[in-house]
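Next up: the structures, one after another.
Please treat every number below as a calculation from the coordinates, not as lab data. Being a predicted model, the structure only gives us computed values, none of them experimental. Cβ atoms are built from the backbone, for glycine too; each structure is taken alone.
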Structure P
Amino acid sequence: MSINYLDTLLQSMANRLQHRFRSYPPEDTLMIGIHTGGVWVAERLHTLLRLPKPLGQLNIAFYRDDFTRIGLHPHVTPSTLPINIENRHIILVDDVLHTGRTIRAAFNEIFDYGRPASITLAVLIERNGRELPIQPDIVGCSLCVESNKHIKLCGPNPLHLEVRTTDE
């Protein structure tokens, strides 16, 4: 996908988020990106929405349920949530929603920090192959790809998507 198309998707997502959050006080809203691609998407959405609170970042590596299959990345960085999440409206952002396991891990970590008022899930790309009953609230684009394909957001500057065969 071209850079212009991704910019269009991000602007559309920002417009829908702005509409969805218009009744909430901006100071009660916190955007959190999931490391790494979700953070890149969240940085752009955060700028487009002009949110007053700093952007949070989650690294869900310790919350994954597939350590035995994929292993742990040797350089895990900690999550950073700049403010208390208690009773805040969270916008959780990821790049690609596939099986739902990354989002499940992110929910687990968020609730270890406190109890938000709500969580809105925004994803740049939603693809087929869900293993858990997790559905996004805001979607940039939905794609149906073969099960042996993997969608990868590359970046951060410029952002671009690649579709790779699983064994690459």
Structure Q
Amino acid sequence: MAEFGKTLYNTVMEKRFYSYNDIHRTVKILADKVMASPLKPEFMIAIGGGGFIPARILRTYLDIPIFTVNIVLYEGKQTGEKGPQITQWLDKPDELLENRRVLIVDEVDDSGATVAFCKEHLSQHNPSEIGLAVLHRKNKPKKVELPQLVEHYFCGEELGDEWICYPWDALDIDNRN
């Protein structure tokens, strides 16, 4: 059932609602792709906010530790700042990352800016390989094309440019808003 809503720019955009069961099924698809790949990650880096829950479910299948970072994408409308900003980072990143295989996890590949920023900062600590797993990839022009940025790119589902409503963002889970 399609529902419609307004974005900040007063354009109508189709909303797509996901349940926790939908997310779990999509994470299983991701897990199968990761396990079939040559990456063999030693741990995950969950990008705060959207990446926490998918990473935790992915851990059930991959049985590897999760570390977290928080990167906020400011568009400059309220803050005057532009681009991603780190609000939480790893303790002792050199010890953690050097010569290790890492899987970055986030909920959506929308513009690519946040994940590209995270990958750039992780790369400064010399991991041997970096992969990326996202629940959803929006098929639209992006600031950064993530599949070209990492050797191992995993996507659970590809979508159009839709407004994604995740269950963890709902104020009223029963009414999905």
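Taking FRET efficiency 1/(1 + (r/R0)^6) of positions 85 and 149 (r between Cβ atoms, R0 = 30 Å, to 0.05) as the measure, the highest value among P, Q is held by Q. Determine which structure produced the value 24.6 for mean count of other Cβ atoms within 10 Å over residues 101-108, calculated from the coordinates; the candidates are P, Q. Answer for the origin of the read-out: Q.
Given that mean count of other Cβ atoms within 10 Å over residues 29-36, derived from a single structure, equals 22.4, which label among P, Q identifies that structure? Value 22.4 for mean count of other Cβ atoms within 10 Å over residues 29-36 corresponds to P out of P, Q. Matching task: 15.4, 46 is the computed value of Rg and Dmax of the Cα atoms in Å. Pick the structure from P, Q. The correct label is P.
Consider the structures P, Q: one of them gives 1.03 for Rg/Rh (Cα atoms, Kirkwood Rh), for residues 13-108 alone as calculated from the coordinates. Say which. So the calculation was done on Q.
As an exercise: FRET efficiency 1/(1 + (r/R0)^6) of positions 93 and 141 (r between Cβ atoms, R0 = 30 Å, to 0.05), calculated from one structure in P, Q, equals 0.40. Which structure is it? Only structure Q yields this read-out.
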